[in-house]
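Quick heads-up: structures coming right below.
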Structure I
Amino acid sequence: MNDEEQVWLRLDISYDGTDFSGWAHQPGLRTVQGTLQEALARVLRLEQEAAIGCAGRTDAGVHARGQVAEVAIPARLWAEEGDRLLRRLAGVLPPDVRVRAVGRAPEGFSARFSPLFRRYVYRVSDAPGGVDPLRRNDVLWHRHPLDVDLMNRAAAKLLGEHDFAAYCRRREGASTIRELQRVEWEREGEHLYAGTVQADAFCHNMVRALVGALLAVGDGRRGPDWPAEVLSARVRDSSVHVVSPRGLSLEEVRYPSDGELAARAAQTRRFRTLAPKDAS
């Protein structure tokens, strides 16, 4: 076991997820985590790769502009290489992943447990002729015209703290209770729409399942009350289509002030339950 003093670093990362098999390291597959760990080991000449944790383990094909990660490295290497680490990483990383900033993490910082929220954006086009070829990797083509006002009416009924089991792939022993803080669709151009989905945390497939339900409202297959009805059942609904990862991007992870990081992490680690409703 290496007893050398370690320092924790925060890394701000962007990547095009098209050619990655997701964030998490998988033997024999190209992943964001694996690529970053290899690059860090190379520039710092580490004997073994240092494990890099992140705020949200994105699936294969999902992009990120605002991913946040953490890693511990020997303190002596940070003292020697810290000033040039960002530039050195840029020299060895492939063009579809970038470390935009790196620095010492504040006391109590946890990339995964300290965030106040994660903000994703899903982009979709209903252009009759299909998606602009230059946007084919980050915009989903929807074959039917969409009504953004209807989607926003449906989205408003999903806000708040709920059990999102109907929109999540369950994991043994994990809670599916989340606080959905923002769901909003807006036009970004002719036939191009961006759906912002923000929550304190997400469970697996939650964003893409929510988007799939709202698109069904937008093209008239379902009424504006249907996504909330699905939510209230608290059971995974096979009629909810989980849309392609292509249109999804992790845009922002927001953290509290440095003095509140540890407390926020402790709060997040607690198993979540819904408060009982007032019987009155």
Structure II
Amino acid sequence: MRLRIDCAYDGTDFSGWATQPGLRTVQATLEAALSTALRLPRPRVTVAGRTDSGVHARGQVAHLDVDREIVAASGGRRSEPVLETLARRVDGILPSDLRVRRVTEAPPGFDARFSATWRRYAYRIVDAQELADPLLRGHVLTWGRTLDLDAMNAASVPLVGLQDFAAFCKQREGATTVRTLLDLAWTRDERGVVVGTVRADAFCHNMVRALVGSLIAVGEGRQQVGWPAEVMAGRRRDGGVHVVRPHGLTLEEVGYPDEAEMAAQSARTRARREAIDA
């Protein structure tokens, strides 16, 4: 059976999602807990989106393939549904900065990575001294100048759509930088904290943080509204684009199609990635 695992984490003390030798990562920590709970030697999870070092998540999704008999045995003699027992057991093993919110049986064709139609991130910024909150310092970027959100929103409009984001991505050999940016908008929450909402079919390395850095330059008046679009049109990294720190960034949600479309979406995404890689 395939298990869908919904989880959340504070990325402060993790070296990103992906397992790396000698480093504390979300993937390795989660897999170790699953290994203990299921009595499996080497469980391997597949994730919707790999987050970088220091980036947080509220709505991360992963999947794990495991024999149904092993899952049933993990429930022991508890009367509650076996997957609720498993989720509770895994959560009890995990450290406090990583939580499993639920474990469910995935529908046919579900793939945490390839079935996803979009990922939504939020980047949070405090730009006024009176709003500074030491309790939020690990999740909100403190900025010394007031930001003009109207200018930032105007600069965001030309960036939305199917485009080549090479100017805002850390290049990887053989990997495409073409993405469909579905939403990019700036608001203030009820406390006055600046929140940038970014939603796309997928993201390349450093893309969100580089976009945020370019739009901050517009918001504080160092660059004109049209500058981020000009940078993107150049299709190469621009030295003027500052990649902001990771701690202000949170993966909020991953979107999936209806169950009937899961397999088809996974096949389309996988075929597209394989064609690009070829």
Mean count of other Cβ atoms within 10 Å over residues 42-49, calculated, reads 13.0; among I, II the input was structure I
FRET efficiency 1/(1 + (r/R0)^6) of positions 50 and 242 (r between Cβ atoms, R0 = 30 Å, to 0.05) gets 0.85 when computed on, of labels I, II, structure II
With log10 I(q)/I(0) by the Debye sum over Cα atoms at q = 0.12, 0.22 Å⁻¹, for residues 10-105 alone computed for every candidate in I, II, -0.33, -1.16 is reproduced by structure I
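Work out which structure the value 4.6 belongs to, where distance in nm of label points 7 Å out along Cα→Cβ at positions 130 and 202 was derived from one of I, II.
Among I, II, the structure yielding 4.6 for distance in nm of label points 7 Å out along Cα→Cβ at positions 130 and 202 is II.
Every number here is computed from the coordinates shown, using simple stated rules; none is lab data. Note that the structure is a prediction, hence the values are computed from the model and not measured. Cβ atoms are built from the backbone, for glycine too; each structure is taken alone.
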